[in-house]
Structure P
Amino acid sequence: MTPAITKKTTLFSLLLIFWLASPSTPLLCAADPTEQTSLTLRSFKIRGVKDVPLKKLTEQLVTPLPSPWPWKKPPPFRPDELERDLELLQNEFRRHGFYHTVITPEVRILDSDRVDVILQVTMGSWVKVTRVEVTWETPTPPMNLKALEEQRPLKVGDRFSEEHYDALKRLYLNHLLDHGYPRAQVEGKVWLDAEADTADILITLKPGRLAFFGEARLRGELKTPPYLIFRRLTFKPGEVFSFNELYNSQRRLYETDLFQSVTLTPDLAAEKDGHIPVMVEIQEKKKRSVKVGLGYGDEDEFRARLAMRFRNLAGGGRLLDLETKYSRLETKVAGTFTNPQFMASKNDAVLLGGFARRYLPGFTDKAYYTQARLERDLPWLLRGYLGYGLEFARPFNIPTQTLLLLKETESGRLYTASMAMVGLRRDSADNPIYPRRGGLVSASAEVAPDFLGSSLQFVRTVLDARRYQALGRSEAVLAARLKLGLIEPIQATADIPIYRRFFCGGYGSVRGYRLDYLGPRNQAGDPLGGEALLEGSLEARLPLYKDLHALAFLDFGNVFLKIRHLNLGQLKYASGFGLRYHTPFGPVGLDVGFPLNPIDPRRDDYRLHFTIGQTF
């Protein structure tokens with residue numbers, strides 16, 4: 001193998017140490033040791049690196065790196081630390097399959113106390129995987145693993161790396177652990193020829209005995225009824241054992257917001273006839289919690305939120321949420337009561353009601369509303385509901401020109417909407433605040449016929465789909481969103497009044513345009529809304545530094561006066577970029593949007609949006 005450090009490098013390092021220790025160096029040879037000064041590191045650069053993340057290399061360094069902020073004191077420079085770093089970097093290159101890397105250091109002394117360090121890297125050739133073989137310890141393989149071949153992080157022809165080799169073993173181990181083999185072991189061997197730059201990999205699978213779930217046992221004194229806890233478990237006794245189902249059960253228990261900690265432990269020692277009991281240990285949250293939020297946005301300006309939650313109200317895992325919001329655009333007071341497993345069924349009863357007053361560009365309105373729903377978990381992470389809603393709304397401050405165009409809209413009129421509701425939702429996002437994988441799909445429909453006592457008759461449907469995909473093993477995420485909304489008048493209603501119509505434009509919709517600006521407008525430019533909405537976004541979220549992230553986006557959308565007018569050729573587009581700083585309470589940041597096909601080029605140049613939370 002090629003030596004880790006060239007002779008030139010070793011000679012240079014010895015000369016550097018000799019120079020620093022020589023009597024001619026006034027920095028280190030003052031008579032009084034307390035008056036000695038040390039060299040400081042102004043910059044540290046690694047050049048010539050390919051196919052290995054620079055972050056992986058800098059994480060290995062012993063030498064403290066200088067801060068990018070000019071007011072931070074530069075770190076000291078020590079030649080012995082640099083010598084150690086050369087060895088650590090060489091080992092890191094080997095872990096990534098580069099066994100012939102040459103690192104040549106250069107130390108530039110700028111003045112009496114500052115130096116620049118430059119490491120020039122010559123990568124050399126890399127080790128190629130020439131064989132990957134997976135064998136079973138048992139004579140008869142318990143399962144067919146052919147489908148895992150496409151998922152292998154190391155394939156024939158790839159560059160060998162220890163990280164991908166460990167991931168390869170973990171791929172097969174996780175598959176066994178999730179398919180009935182909790183005691184499975186995976187061993188691996190690598191025959192590596194550094195001279196020929198080849199690597200042969202042999203993976204040996206030791207599955208052990210096939211196991212099944214046994215009885216779930218609850219530990220601890222809890223006020224939450226046990227049946228609510230057992231209902232959230234995604235496994236049943238007798239099913240094939242899977243660690244993934246333990247994780248899914250834990251996640252579902254956390255989603256109730258009743259528990260502070262949840263631990264599911266398989267009791268392997270108590271296994272009987274291949275059945276493994278599971279111990280469920282739970283610590284409940286406090287009965288009451290309060291959340292206060294303050295923020296600012298360019299559209300709603302100052303905003304405030306106060307929310308209270310009461311848990312296990314009157315026992316039975318019941319929840320009561322009280323919330324009030326205030327901003328320039330909306331004032332809202334709402335309450336929600338949730339009764340799990342209503343009347344010993346698998347359905348959750350949800351009652352909600354409240355008051356809302358909106359101050360929008362085209363109108364002002366106030367409404368009282370209430371809903372009653374029965375919600376239920378379904379297979380494949382689905383959750384559906386059936387319900388009834390009653391709404392009393394009164395729009396006002398409507399421009400005269402709008403009233404002339406929308407015949408069914410009357411300022412100050414009280415509208416009653418009595419409607420049946422149905423909905424379906426599937427949430428597979430891995431994190432509700434910072435999603436990196438998975439997505440969310442929801443569909444809802446409202447029907448308000450006259451026989452339910454509704455003075456406004458309509459059918460309203462909304463489809464919303466979101467998808468998140470991490471790019472490789474990096475922190476970068478590609479996010480996409482698509483929303484379709486349709487509302488159609490039925491029976492005695494000929495036209496949908498303005499307060500029930502769709503609007504488009506602004507933050508959370510199509511950035512780069514003013515709030516509710518897209519779609520039909522009257523002669524004065526006031527928005528009329530429409531009976532059809534189509535909008536979406538494509539967003540790349542990229543890490544910059546620690547909790548600071550950048551994003552680039554492309555938004556599109558529009559509102560159409562009638563459903564039959566829906567036309568993809570009339571979509572409006574906007575692109576832009578933004579910054580997000582991730583906090584424990586969610587990301588905050590700034591977006592700048594530019595309209596690509598502006599309606600009024602003199603006014604529609606760009607829009608600034610101050611944000612709290614992800615756009616979607």
Structure Q
Amino acid sequence: MSYPFQIKSFDEYKSAYKKSVDDREGFWGEVGLSFSWRNKWDKVLDWNFTEPNIQWFINGKLNITENCIDRHLKDLGDKPAFIWEPNNPQDRVRIVTYNRLHKRACQFAQVLKNNGVKKGDRVCIYMGMVPELAYAILGCARIGAIHSVVFGGFSAQSIADRLEDAKAEYIVTCDGAYRGEKIIPLKDVIDDALVGNKTVKRVIVYTRTRMPVSMIKGRDVWWEDEMEHAETQVEKNNVVSFPAEEMDAEDPLFILYTSGSTGKPKGVVHTCAGYMVYTTYSFVNVFQYKPGQVHFCTADIGWITGHSYIVYGPLAAGATSLMFEGIPTWPDAGRFWDIVDKHKVDILYTAPTAIRSLMGFGLKPFEGKDLSSLKVLGTVGEPINEEAWHWYDEHVGKKKCPIVDTWWQTETGSILISNLAGITPAKPTFATLPLPGVQPVLVDENGVEVTGSPAGGNLCIKAPWPSIIRTTYGDHERCRQNYFSAYKNLYQTGDGALRDEEGNYRITGRVDDVLNVSGHRIGTAEVENAINMHSDVVESAVVGFPHEIKGQGIYAYVICQHMHGDDDSMRKNITQTVARIIGAIAKPDKIQFVKGLPKTRSGKIMRRILRKIAEGETDNLGDTTTLLDPAIVEEIKNGKV
């Protein structure tokens with residue numbers, strides 16, 4: 001398979017970028033012709049950032065699964081779409097060819113139909129990293145159901161909130177999931193989430209761990225039974241024939257929940273055509289993918305990275321995607337290197353948190369591992385620090401592999417700023433240059449563009465790209481407020497950035513009340529709400545602080561009703577409360593008990609001061625005269641943990 005839109009030199013990049021700005025519609029219309037359409041679009045783009053209203057490939061008709069699977073069957077049917085590496089290295093590796101993927105996705109589409117799922121229905125997917133997760137996603141897309149994947153580490157309360165927001169009527173889950181030495185009881189968590197739920201009609205349960213689960217008559221069914229029944233329905237002469245639903249370019253493809261600056265998670269909506277076109281374009285160009293290469297993205301499919309660069313982008317490009325069930329440090333810290341050696345991985349795409357964690361184990365885990373197949377390395381989720389960048393370059397890439405430092409968000413759907421592997425220059429700690437079609441600007445707090453270089457400011461984008469967020473599910477006003485209201489005619493990213501003399505961008509971190517912990521965004525309000533659920537907590541304030549592994553850690557200042565002299569026990573109780581309400585990913589790293597919080601006379605918490613104390617910058621707290629009780633600051637400084 002060839003990619004007519006693949007950029008092959010820095011000059012080609014400059015020319016493509018210029019065209020994408022000068023003739024946006026012409027540029028993306030040309031890229032769009034590389035895909036399969038039932039009916040071609042009438043107009044490439046219609047947009048405004050005021051409402052916002054953004055439409056790409058207007059009136060185009062397609063089904064994304066025909067682009068991800070069907071169109072590859074003739075030439076790539078027997079080639080691997082997925083290589084699945086199980087949690088336990090002793091277990092059997094599964095190779096899923098494009099033919100098998102087609103069969104299984106069609107079978108699961110039939111299962112969904114048999115259970116009453118229709119186009120537009122929301123299906124919540126809460127599974128471990130098994131191939132069946134991909135079958136479920138593609139089965140939904142095949143019939144036009146909207147999938148909403150929830151990461152397997154979220155709590156029952158978090159799932160209940162998402163089910164309620166999406167008004168989901170169907171759930172696909174596993175009995176349990178393996179993660180290193182742990183077994184995660186997914187079905188039990190779903191059962192807890194469904195207490196009091198009146199909407200969910202059906203729960204389809206895949207058997208993975210064989211742990212005992214409760215199956216409710218009339219609601220819960222086994223995946224295996226349903227698939228067997230579907231196979232007898234749709235298989236004729238060994239050819240699966242389940243027709244893909246015709247979708248409009250702007251029909252929703254999926255909802256993915258992300259943390260915001262309020263306590264309530266927001267459901268980011270991505271649509272069929274624009275998302276497909278841009279994820280494939282970015283995948284092929286950023287990683288410089290060549291047919292036949294093995295692409296190993298280490299993310300979980302519960303996050304946007306897994307959606308875009310394990311499933312949709314690679315499959316639409318006819319690539320081979322490696323899916324890993326386990327964690328990088330089990331059974332030892334050489335697991336990634338074992339996988340690279342065993343499957344001759346060409347591209348490794350992981351998070352700076354994973355790299356920093358593996359650095360701590362030294363070089364012994366590399367012994368006896370052949371990493372010579374690697375051609376491209378990538379990082380995602382947060383800016384990578386220089387020390388980790390050089391370690392990755394030297395010990396993993398042997399100084400022969402370009403490192404792509406990719407910046408993007410759940411809301412952007414795909415990579416927006418990154419060097420293209422071996423094509424455009426890399427610069428440690430910099431995401432570098434925008435992809436064609438992406439027009440970043442820096443603005444000051446008043447929304448005035450900061451021109452020239454070097455410069456710094458709030459990072460915004462001044463024109464749409466095909467995979468931009470369309471809305472937040474069920475609440476379009478929230479989408480407008482969050483992303484399009486602060487600065488006129490700009491998409492606001494919530495990140496700060498610096499730009500150097502060559503126009504390279506370096507992301508400096510969040511400028512809003514959202515933390516970036518191990519590459520995952522967690523709203524401070526969400527964590528505070530969870531802490532405040534503890535019966536003894538009066539009030540709390542949460543900020544981020546530098547963490548050598550996670551990038552950012554969570555520091556909580558907590559006022560309690562009664563302190564019984566056992567701080568550690570209270571800390572454990574609060575941590576457990578947060579894990580129960582949100583999930584282990586949001587547990588505070590440090591909890592400081594305080595008698596009060598620094599507030600203005602109007603009652604606003606001065607987080608700027610709390611942040612500086614958490615960061616250890618106690619000598620430079622700025623003006624504290626506007627505080628209701630300035631003495632409280634000294635007390636907090638003296639009690640820092």
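Read-outs throughout are calculated quantities, based only on the coordinates presented, and are distinct from any laboratory measurement. Bear in mind the structure is a predicted one, so any value in this text is a computation, not a measurement. Cβ atoms are built from the backbone, for glycine too; each structure is taken alone.
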**Item:** Which of P, Q yields -4000 [helix-only ellipticity at 222 nm (-39500 (n - 2.57) for each DSSP H run of 4 or more, over all residues; to 500), calculated]
**Value:** P
**Fill in**
When Kirkwood radius over Cα pairs in Å is calculated for structures P, Q, the one with the largest value is P
**Item:** Ranking P, Q by FRET efficiency 1/(1 + (r/R0)^6) of positions 179 and 555 (r between Cβ atoms, R0 = 41 Å, to 0.05), the structure that comes out highest
**Value:** Q
**Prompt:** So mean count of other Cβ atoms within 10 Å over residues 107-114, computed for just one structure, reads 12.5; which one of P, Q is that?
**Reply:** P
**Asked** Given that percent of Cα pairs over 39 Å apart, for residues 83-410 alone, derived from a single structure, equals 12, which label among P, Q identifies that structure?
**Response** Q
**Item:** Parent structure of the calculated result 25.6, given that mean count of other Cβ atoms within 10 Å over residues 131-138 is the read-out and P, Q the choices
**Value:** Q
**Which entry (P, Q) yields the derived value 1.7 for distance in nm of label points 7 Å out along Cα→Cβ at positions 251 and 267** = Q
**Asked** Which one of P, Q has distance in nm of label points 7 Å out along Cα→Cβ at positions 195 and 483, as calculated from the coordinates, equal to 3.5?
**Response** Q
**Prompt:** When you work out relative contact order in percent (Cα under 8 Å, 6 or more apart) for each of the structures P, Q, which one comes out largest?
**Reply:** Q
